[in-house]
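Below, each structure is written out as structure tokens.
Read the figures in this text as sums done on the coordinates, not as results from a lab. Predicted model, so just to flag it, every value in this text is computed and none were measured. Cβ atoms are built from the backbone, for glycine too; each structure is taken alone.
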Structure I
Amino acid sequence: MTHRRSVYIAYLLLLPALLCLAIFRLYPIATTLIGSLYSQSIMQAGKDVFVGLNNYLHLFRDPVFWQSFWVTVKLNVVINPLQVLIALGLAIMVNQRFRGISLYRLLFFIPLGVSLPIASILWRTLLDPNSGLINSMLNIIGVGPQPFLIDKDQALWCIVAIATWKGASFWMIFLWAGLQDIPAQLYEAARIDGAGRFGRFFRITFPLLRRPLLFVLITDTAVNFLLFVPMFLLTRGGPSYATNVLMY
């Protein structure tokens, strides 16, 4: 088989995926960008007026847009390192071998079996200010009921906790796979040389796990910028736009 023919076959095999990408990704993006240059009215369908960049100028002058922008930035600045660090800690833990590790692995994998909409509804029940389990537990230790999802100072942190609970276990899988690719002989040699746990981590684990960590960090950032479900089901962007991210 000649090189040119193998290239043609490769492109032919890629063609279905490229068509799906063009139809379901590129075409909607192009139509959205074109539509953003027009003023459209539901009452006057088909009578779109070209306004150029006026829609964008109006958007950038809207204080709600900028509040949503900064809420999104704050959410990502907090949630991305938090999810990655917790995922790394869980991956290191499930990679160990000790009695009862199977139970820990099962517990850490539970969030993966729960979809984000179901998880959001579950957490809404747990965080209910009147009958929620978490407030009931706080009441036992003498802490009054907390307005978790209806207080602007607490709502965003609740979203962070819920998204982290769901996301950390997912990213744990990628980091765990990366840990299993590290040869065990390196750790044995480090132990013989007298390296402690922190020494083995920073000299072996972290350097060899940089690529999976970078992949997780970049992908997690993109995913969290698209986070929508918890805000929609729990807070509707409130209270006082405290959880009103750009996607909402």
Structure II
Amino acid sequence: MNLELPKNNVVFGNMGEVKNGILYIYRLNSFYDLMYEIAYAVYGTDKCWYCGKPCRRGKGRQNDSRAKITLDHLIPTSIGGPTIVNNLRPACHTCNDQQKGDLTSEQFFEILSLQKQLNECTNQTDKNYLNKKIAMRRLEMRRENTDKRRGIIPYLPEEWTSKKISGDLIGTISPDIQLGSQFKKQDEFYRKYKRIKFPLVISDNGYLLAGYNSIAISKKYRIPWQLEKIVLENVVVYLRRGTPY
């Protein structure tokens, strides 16, 4: 799949740059920060993706009524959604942290539509019906997302994943790497749902960009076939500017 990128050439400090439709990454340990910066560059910082509320990035001026912008995962990380530009959208704090929760973007848009109907409704009988419908749909969505965690329902779009990886991955974990709290959380996820939580994210020239803990889980339980792989075909890792690796 192709990573969504700005149409123009853009330099993102010493993390990387977009040039002629290709993202060149210069620092592997800045991958997540780079994804956030590119998402803001592509989708902006002035409006919530969900409610359309005016937003701002960072500390606003005095009497600035705009909401603080955040980045939301369309497929939530609680299900296994990766931190890549294609899965990020700008959202106000209210939508992201207080209302959407563990819902996917499609599920949340459905709830927003129902809530809009409820707010515009004047008949009490219709209000009661809509309240029950919203509660029922939220329950159904929670069950659906549990099935996604268990791998009963695919949690990633089919067009995102790749079945073939040529050659060995560069930058995978070594046997003596120190695994921290994120590994423990993903280990708990696997023991509960019997599915590796996050996919591998791989550059076009074979560097592992995200998914170190997923590899560790696959090695611990000897389940390499469970690893989902996302290959970003317009992303290349250059560990030193101008020198390909």
Looking at FRET efficiency 1/(1 + (r/R0)^6) of positions 51 and 131 (r between Cβ atoms, R0 = 25 Å, to 0.05), point out which structure of I, II has the largest value.
II
Match the computed value 25 of relative contact order in percent (Cα under 8 Å, 6 or more apart) to one of the structures I, II, and report its label.
I
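So FRET efficiency 1/(1 + (r/R0)^6) of positions 35 and 203 (r between Cβ atoms, R0 = 35 Å, to 0.05), computed for just one structure, reads 0.05; which one of I, II is that?
Going through each structure in turn, the value belongs to I.
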Could you figure out which one of I, II the value -19500 for helix-only ellipticity at 222 nm (-39500 (n - 2.57) for each DSSP H run of 4 or more, over all residues; to 500) was computed from?
I
Of the structures labelled I, II, which one yields 2.4 when distance in nm of label points 7 Å out along Cα→Cβ at positions 27 and 211 is computed from its coordinates?
II
With volume of the Cα convex hull per residue in Å³ derived from the coordinates and found to be 155, which of I, II does the value describe?
II
Matching task: 9.4 is the computed value of mean projected area of the Cα convex hull in nm², for residues 115-194 alone. Pick the structure from I, II.
II
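Who wins on distance in nm of label points 7 Å out along Cα→Cβ at positions 99 and 139 among I, II, i.e. which is largest? Could you put the intermediate results ahead of the total?
Details: I: 4.0; II: 2.3.
Ranking I, II on distance in nm of label points 7 Å out along Cα→Cβ at positions 99 and 139, first place is I.
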